[in-house]
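*Asks:* The structures come next, written out as structure tokens.
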Structure 1
């Protein structure tokens, strides 16, 4: 029987997140967490002779959420451009999970065409030791550049 060696689990805080925005690649050191999902829009279809309802894929949609420490004006400046000039912006988000203590290596996922649903313009909170901002986003494509390896004992 094979037992998981816990050192091979990936520490969630190890790795980094970058965005490519208008030709510039920036590391988002202020990221607290990111999650991205591929949502499936399916249609339920009955099948003659069966009590089981089956589903057929119609479309897919990329959605995600991000929490960052509120310490950069990058998105506020882009929001101002959107408000004044009507010019929206998309970016690619590159998420790399890499725990050097794990034998599984690293996984790098690129979310392409990310577009924020809302942009925090200002925040003040006397109860907060570190200001945070949350935003949801959609994306229109994705690529996996690196994948985790199986531990040798699997």
Structure 2
């Protein structure tokens, strides 16, 4: 059974998962990794979900405030051995619900065009493609999404 824990960016298991995520992104992003990585600082992230299966940290996700009523989803990752079990969707749903509890009404996010599983996840979770925002404007390797949140 999956156990989702709310924590922050200082969580040791989250930091281990992020290290794995960054190693993976170095491969998929190639020469663009340094550009994208500059936007992944953990110092502003106070809202983190770490997923555990049988006490093992298997995935994570986070958000940070992007505007008065919006959050930016960051650092979504599931360890390869635990993929295709719906864990990323559960983590994302938990982040959305947490955002709603805190009064946020929309989530935005960016992923790379070479991340088909991530793109599929966001489309399944009813995120809509939007023009690239902020630091991703004009970046051809980025794909941005938005989802308006509503209480259950």
Structure 3
């Protein structure tokens, strides 16, 4: 049983504050890799929750490898996201206020492969994101696109 499962066995679906890493993975054309998730049936940035004893950078690299099969070299800090905009309720009722440390990287090696958390992994141009993007990823992608294009961005 992992850390979050242990917490959930005590607190049920009540809101938890959890630390996570997200990574904006960029290909050579500047497109962003998104994951079509099996647990929520929407698209989002690859990443996940920190385990006990991990650094956030280790979390980012572990999650990227687990979810995509890719190995990430240099991670560049993009932004730390927290607060009400990072609240999420999973389809099973679990509630979380995420603190997401978001990185970006184009230093990627390996071949994309699906795991049990992914229906599909695909690179998207910033003008052509899918419609059903997870709320927290919308916030992160919106900030990234607005900063890269120097204009307000409405990801969806």
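Quick note: the coordinates plus some simple rules give every number you see, no bench work behind them. Fair warning: this is a prediction, and the values are worked out from it, not measured in the lab. Cβ atoms are built from the backbone, for glycine too; each structure is taken alone.
*Asks:* Supply the structure label, taken from 1, 2, 3, corresponding to FRET efficiency 1/(1 + (r/R0)^6) of positions 56 and 144 (r between Cβ atoms, R0 = 30 Å, to 0.05) with the calculated value 0.95. Write down the numbers at each step before the final one.
*Replies:* Working: 1: 0.75; 2: 0.40; 3: 0.95.
For FRET efficiency 1/(1 + (r/R0)^6) of positions 56 and 144 (r between Cβ atoms, R0 = 30 Å, to 0.05), the value 0.95 is produced by structure 3.
*Asks:* Could you figure out which one of 1, 2, 3 the value -2500 for helix-only ellipticity at 222 nm (-39500 (n - 2.57) for each DSSP H run of 4 or more, over all residues; to 500) was computed from?
*Replies:* Values: 1: -2500; 2: -9500; 3: -7500.
Going through each structure in turn, the value belongs to 1.
*Asks:* Another question, then. With distance in nm of label points 7 Å out along Cα→Cβ at positions 64 and 120 computed per structure, which member of 1, 2, 3 shows the largest figure?
*Replies:* Largest calculated value belongs to 2.
*Asks:* Any idea which of 1, 2, 3 comes out highest on distance in nm of label points 7 Å out along Cα→Cβ at positions 24 and 48?
*Replies:* 1
*Asks:* Quick check: 26 is what I get for relative contact order in percent (Cα under 8 Å, 6 or more apart), calculated from one of 1, 2, 3. Which structure matches? Mind showing how you got there, number by number?
*Replies:* Working: 1: 26; 2: 20; 3: 29.
Answer by label: 1.
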